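Following are the structures in question.
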Structure I
Amino acid sequence: MISRRKMNLTTFAFFVALLLNIMGLSLVTHASSGSTSTVQASIHAPLKNKDEPQPVAFMHRPFYGSQTVTERTTSFFDHDKPWYENDGTFVRYDGKKWQNTPIGTCVTGQNCYDGHNGYDINMHFEPSLSVAAGTITRAGWYDPMNHSDGFGLWVGIDHGNGYATVYGHLSGVAVVVGQRVGIQQRIGTTGTTGASTGPHLHMSTYYLPYWQPTDPFGWSANYPDPNVVPDHYLWVDQPGSNSTVPLLSINGNKVYPGATQVDDASKKFSTTGKWRTAIGVNNIKKTMHWTATTSGAATATATWKTKLKKSGYYEVGFFVDDNNASSSWVPVTVSSAVLGHSGVSAQHLIHVDESRIGTFTSSYGAVSTGAQWISLGTFYFSTGMDAKVVVSNATGEVGQQLGVDGVEFAPLS
């Protein structure tokens, strides 16, 4: 799977940046949630010294489990002009070089994506984790006016050490701008929003404040690094996670083995407002509910509620059908218990994109994912309290369809 930002503005900005850098100026590309990318100039020092000392390694893997990043990588960082310039040369962190090579024929299962400024990681609608502690600076659509552009739903983190990391093409966002996150904290769910050909995570590492792309695998070749900024190895000695969670997306529309499912046809499902029922082969038990979205206060809600047989941690899934579901910012609230505080509940808000699930048109053409279980997160539930998921049609959109079907609670082993 591959991903792109808009190339023309980025390429133009970089070359002007090099020219302005000679004069002590910089042309800086900025992007923020809720607004399209803008470019502005500011006074600053020259590009970083390539002989600077090795920084302290700080990065962990952005996924659960013991697999390495390289084992799950489908496209590496290009050290030759990593600002999406298609110049026919691709250079990996170890100095391996490919010239005028078709994108999918470098190494089996891995792409030579010319000008790629990050890593594409094979993650299929599963939790995306922060690689280090920091402050959320981006959480939303890369371009609210064009959901097929750039990183799609993305999260950015300022780690407070001169570096930022970005997580693109998400299907769900579980954080907000200004929030502090810890090491390997869940920030969202991977997907295929934005300029993407299929489900994966795009992760980039940048120098702040000018968002200069750098490779966290450093540079290990015996000739000079072609990247214009220093590339250092930034992974800690043990970057993996011993934790695993159920991968809810592997069973199609079937419930995860051992999970408790609540369908929209169940007595444990209720609604307020106006909902319609749709019939489809990909629906759970062939039916689903849907309603129109609103840009104002909620006029319709849907609630799944059950009591689980055992207290503990559960991975919660939200099923998205590939029809009657075009909303891109569905507010889903999970009500869980608080461990050690009997009778106390906590609410967790996750925003889910339904528009890039099923069959849709991206900037690369048709993409088909089929109906999907979207992981909302891991939460603690008590047998004495309801496990509850609530959806509202107050998405901020007018005229879109919000589809709801089933939820599931999969216990962690």
Structure II
Amino acid sequence: MKKSVRKALLFLLTLSFLLLAVAPGTALAEEFRLVKPNGGETLLVGASYTLTWTGAPDSSSMEVWLSLDSGASYDISLGSGSNGSFTFTVPDHPTKNARIQLIGVIGSINIPLVGSAPLLGSDTSDADFTIMKLAVIQPIPILPLQPVIPNAPTELRSVTSGTEAVQISWTDNSSTEAGFRIQRRTSGSGSWNQVAEVAANQTSFIDVGPHTAGTGYEYRVLAFNSAGESGYSNQISVSIPVPPVTPEPVPDPQPSPEPVLIRLKIGNRSYSVNGSPGQMDTAPMIIGGRTLLPIRYVADPLGASLGWDKLDSKASVQMGATLIDLWIGKNQAMVNGVPRFIDPGNASVTPLIVPPGRTMLPLRFIAEALGCDVVWNPGDDSVTITWQP
């Protein structure tokens, strides 16, 4: 609706009231009033909003105008409605100085010589309300964490070295490695070769060669992942021993010695050697399905020598050319420098120490490695060890 038309309507409204003052029989509605928005509200751009009014017949149509300057001008038409309400979409005009104006028929008046005529009325918001646009917050992208190069391993050391295998271990200083690479070179040469790549968190490796007896080798280790390789660990040198030369057997003019027969029972400290009784300080026991006992009660009758390395918790048994090395808590031993599992079918079988400090070693593994025959009698939980010189 143009401003000139709106002014004409207001003029007619004023004239109608003047005529009403002198025209009997005028029909007026209740006080015409805009209910909402009437000041203080907040309307969101793009949302639906229903304004309401009272004091006009339901059939009358109200023009709805919007002001953005606290009512100084109403230049934006929002449309028209009837029955006391009008729903519109809040326009994209953010402001804190919005007001609404309604213009329309609010009743009727009786004009002499003319008859009944419509009565126009108008009302506006009593105070400003706000039209606000919600800010759109863009999500912050979450970037995947990039891997970092792992820390270098340290404390590389040689655990054992024999004529056929070298075992090394190191300290893992990273939690992000994908694995480790082991490098080796002949002592004095400048060329390093990768001999193995092992999984993450693994801290030992057995290098089975091939090695040359009497030759020295150097080792180093690094960690790696998708970001790259760490620095190298410390270097270590390992010498491969020359295997002992077994002399030609000398015929023994003496009669062959009698076999050695050792009998013992699980849980009983009493035992016998070729029928002669003796007492152990600790009874044999079964752990993990294997018999463990203080091995000197078997080694001494066989003439074998025992050794103990406190620093490495290593026990050694040697009889003739056979040398057996075992470590407390490890299920792998070395027989003449060759790594062997104590019980390939049961990894829980390991040497151990029991109170008050007795070293218990696996009987069958040691006895058979020394060439003995071991027989288990389940009827009375006894073991018979036979050695034929």
Structure III
Amino acid sequence: MQSSTLEKTGVVAGGLLWMAGFLFAATGCESQPDNGEAMSSSDSRSAGSGRSAADIVAAKRSPLDEQYVIGPTAADRIGYRVIWDVPPRLNDVVEVARLHGDSLFLVDADNSITRIMRSNGTQTWLRPIGSMTDNVLGVVRSTMYGADVVMALTEGDLHIFETGNGVQRTRQPLSRVANTDAILFGPAIIYGSLNGQLVWHHYELGSYMGGTTLYGAVSAAPGLFDDVVVGVSNQGHVLAVEADSRVRIWDKMARAEIIAPPALSDEAVYVSSLDQHIRCYDIDNGQVLWDHLHSGPLTQPPVLIADKVLLQTPDMGLVCYEALPYGDLDGNILWNSEEAKGTIIGRHRGQLIAWDARSHTLEILDEQAGGLIDRIQLPKAEHVLISDFDSGEIYGIAASGQTTKIVPRQ
């Protein structure tokens, strides 16, 4: 399908959604009418026959709740409203979803990458990535000799496309087989390899810059803060490296595999392991600042929010630790919620937002005490992304590629 046709289709879809919001005031795109606002003659007759304004709004919202990935009722419960919903136009089931700049990029099981504009849901292009047997590990966006490019990382190659039109500029073979998503540092992508290396690949020159070796395969995407890169391995190795020079700063060993990415701040590195421990390391020298033992393997990544660390655990549910407790080597748990099953993805007006992909559920929690405020079922959603941690735009993405965008109410 040509780009111009796709753009027209996206505009039509967006226009229909805007009209629906304008006519209904019930799509979640606009606030509900106040009691003093005039109703239509048909609504007046309905009210006269015993139907309340709430019943009328619910009746108009119901089909949209069924149709959208995140319906207006669900959005309203979060304090958000629907902006647009676009139908699927992909080749297969969505496997990778990433937000970069003004775009949402979807990679499907057919190894096609699609660019969708965040402003209106318009699909601008769709392009194949390598062969159908390639495994797409991640998507990053940067500049290459001044041009805006999007890069798809597979196990053996880096595929570079022009962001504006989707034309593939180059396909660069990797010197080491990739095993993780990548991060950007200057003109390099940094990824973990099966042979245990953190690899620096110069994407402008298309060549291997160097690397540093861990014990075992690198099992999760590396973390980056300022000039420090931290990698973790399936042998429990934690390694901190200077991003510029690739010189080792420190390394430590856990007692079992680490499968979740680390979280980094200017003072500490937080790592959860299958040995049931979450550990906090000094980012400068690797000293263990605190270490908390749980009763089961830790598979989820720590999430750092200012002076708190949140982690989904098998024994205590969602746990909130003090990030840097004074003199408490066992860590200081501020609260936990056994009811919450998701991983924190964002925050809105003093409430935390967690996504539990297994049950297709958004969870809303009180940030200060951890109380579960609401659980919102999103049966069509396979991926939920947020543009910014604090009150960012939320994108619900179905397996088919259908996407709903919601934003905070003013």
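Taken together, the values in this text are just the output of simple stated rules run on the coordinates, not laboratory data. Quick caveat: nothing in here was measured; it's all calculated off a predicted structure. Cβ atoms are built from the backbone, for glycine too; each structure is taken alone.
In table form, for the structure just shown:
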{"item": "Which of I, II, III yields 4.9 [distance in nm of label points 7 Å out along Cα→Cβ at positions 80 and 304, calculated]", "result": "I"}
{"item": "Structure (I, II, III) behind the derived value 2.46 of Cα Rg over 2.2 N^0.38 Å", "result": "II"}
{"item": "Origin of the value 24.5, where mean count of other Cβ atoms within 10 Å over residues 152-159 was derived from one of I, II, III", "result": "I"}
{"item": "Parent structure of the calculated result 1.8, given that distance in nm of label points 7 Å out along Cα→Cβ at positions 136 and 248 is the read-out and I, II, III the choices", "result": "I"}
